[in-house]
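Pasting the structures here.
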Structure P
Amino acid sequence: MGSLNEVQARQLAGIKALEFGWGGISKVGRLTGMDYKTIKKGMSEVENGIFFGKTEKLRKKGAGRKKLTDKNHQILKDIETIMEKIRPETQ
């Protein structure tokens, strides 16, 4: 599953859970470490024929984690100060 994107992995987990039948969600969850809600969503997508197209984006524009430097403008200066203190003298 390492080379799959998150939608493909979720749908594959859903397919496998359906193949296992009773107890399939628990079994797939133990094997993959996925939450049961993720597996159920994958099952629902597969059962309803909703598949991720290659041209579609995984996330909406602007989604995801923000850069630390956007949240804390001082952080680069703080890191440089720390590095100057621990860096051996090269002069």
Structure Q
Amino acid sequence: MILKELLQRQMKGEVVIVDVRNEDEHEANNPLSSVNIPLASLGSNPEQIKRFDKQVVLVCLSGRRSEIAQETIRHALDIEIDILEDGLQALLQ
């Protein structure tokens, strides 16, 4: 998902943004008001993503950790999860 679409859908309340960065990274910089579930936590318990009743979009700094989390969730739960293309770096472009 591209940043513009994510922001539009967030404003409409259609998505939950889940930041898969480490807790300290999330606390230092959370420009999208996301929920933090670190990649390591999702890896050991992917079921926790089911607690959200909206579409989930994963974010991280570059997009790489989001891709790993997306694959982990897809493999464990057989559900599709979106990621922010280019990660939070997209905010700087």
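Annotations
- The maximum of distance in nm of label points 7 Å out along Cα→Cβ at positions 1 and 73 over structures P, Q, that is, the highest value, falls on P.
- Cα Rg over 2.2 N^0.38 Å derived as 0.97 - corresponding label from P, Q: Q
- For the set P, Q, ranking by distance in nm of label points 7 Å out along Cα→Cβ at positions 25 and 81 places P highest.
- Among candidates P, Q, the computation of relative contact order in percent (Cα under 8 Å, 6 or more apart) that gave 31 used structure Q.
- Source structure (of P, Q) for helix-only ellipticity at 222 nm (-39500 (n - 2.57) for each DSSP H run of 4 or more, over all residues; to 500), computed value -17000: P
We did not get these values from a lab; they are worked out from the coordinates using the rules stated. Owing to the predicted nature of the structure, the values given are computational and were not obtained by experimental measurement. Cβ atoms are built from the backbone, for glycine too; each structure is taken alone.
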